[in-house]
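Pasting the structures in now, so scroll down.
We did not get these values from a lab; they are worked out from the coordinates using the rules stated. Everything numeric here is computed off the predicted structure, so don't read it as measured data. Cβ atoms are built from the backbone, for glycine too; each structure is taken alone.
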Structure I
Amino acid sequence: MDTNIQKYMAFVKTIEYGSFTKAAEILNYSQSGISRMISDLEKEWNISLLERSKSGVELTSEGLN
């Protein structure tokens, strides 16, 4: 699978489930792998996509656009 598609899928599943851990389980990656893919997207696009907290993740206003 194309690397960019993997990153997009990681992002979509993380938002869908509100959790890096759950997205990792669904996509068969480690939690740190999912986090790294989303971090890569944020760096590529020069925006912050997610608000990270102990209770999960949510889209930032930039992530919504």
Structure II
Amino acid sequence: MTSPNSDAHILMSMTYASRANPDVSAKDFNEILQQAQANNAANGITGMLTFNKDYFLQTVEGPR
């Protein structure tokens, strides 16, 4: 019999890109980043977020 958390040690990773709204500013990006950092820390998720004025590229990883 397996426990409900038997696959908790499995690390999942997802990377995706999205087009930014043309009106996204550096201030907006920093607010998004701060909120993501708080949410990710609370959920045991790590990753990275980059922004080049046109696109976001994000990788998130954490337990299944």
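Work out relative contact order in percent (Cα under 8 Å, 6 or more apart) for each of structures I, II, then name the structure with the largest result.
On the way: I: 29; II: 51.
Greatest value across I, II: structure II.
Match the computed value -9000 of helix-only ellipticity at 222 nm (-39500 (n - 2.57) for each DSSP H run of 4 or more, over all residues; to 500) to one of the structures I, II, and report its label.
So the calculation was done on II.
Please compute mean count of other Cβ atoms within 10 Å over residues 13-20 for structures I, II and give me the label with the greatest value.
Numbers: I: 18.1; II: 10.1.
Top value of mean count of other Cβ atoms within 10 Å over residues 13-20 goes to structure I.
Once FRET efficiency 1/(1 + (r/R0)^6) of positions 21 and 37 (r between Cβ atoms, R0 = 25 Å, to 0.05) is calculated for every structure in I, II, which label goes with the largest value?
Values: I: 0.95; II: 0.75.
Largest calculated value belongs to I.
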**Fill in**
Value 4.9 of mean projected area of the Cα convex hull in nm² was derived from the coordinates of, among I, II, structure II
